[in-house]
1. Comparing distance in nm of label points 7 Å out along Cα→Cβ at positions 23 and 55 across 1, 2, which is largest?
2. For structures 1, 2, which has the highest computed value of distance in nm of label points 7 Å out along Cα→Cβ at positions 15 and 47?
3. Starting from the value -14500: which structure in 1, 2 was helix-only ellipticity at 222 nm (-39500 (n - 2.57) for each DSSP H run of 4 or more, over all residues; to 500) calculated from?
4. Supply the structure label, taken from 1, 2, corresponding to Cα extents along the principal axes in Å with the calculated value 32, 32, 22.
Structure 1
């Protein structure tokens, strides 16, 4: 196990059991969320490519506006 993660778990092991359970649930949820995001992103590559092509075509056809941050 990585040194920093090992140190974090050593500190977490000093917490009351209920807090350890909460921390464990949070870590697992975060890891699951990250995996879900990676899967969604990987599965959307084709759609994102189409959207990028459409945006570039609109830009070349001068159908887009320059974003003025001060005007937001």
Structure 2
């Protein structure tokens, strides 16, 4: 993202309060355990490491598409 990274986005979203109910799944090449923990603790709903497979995408996204509001 040109103006901020994913963690910065999540932190700004938390402060602004806009879109908190929208799930965010991080897709990144950052693969360290600390990166995953930071993303999830900052409000990410899921985390996918590059390179990824279609199966990994389905496993992360389908639960949000089938969830009842």
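Laboratory data are not the source of any read-out in this text; all were calculated from the coordinates shown. Just so it is clear, the structure is predicted and the values come from calculations on it, not from any experiment. Cβ atoms are built from the backbone, for glycine too; each structure is taken alone.
1. The structure with the largest value is 1.
2. 1
3. It must be structure 2, since only it matches.
4. Matching structure: 2.
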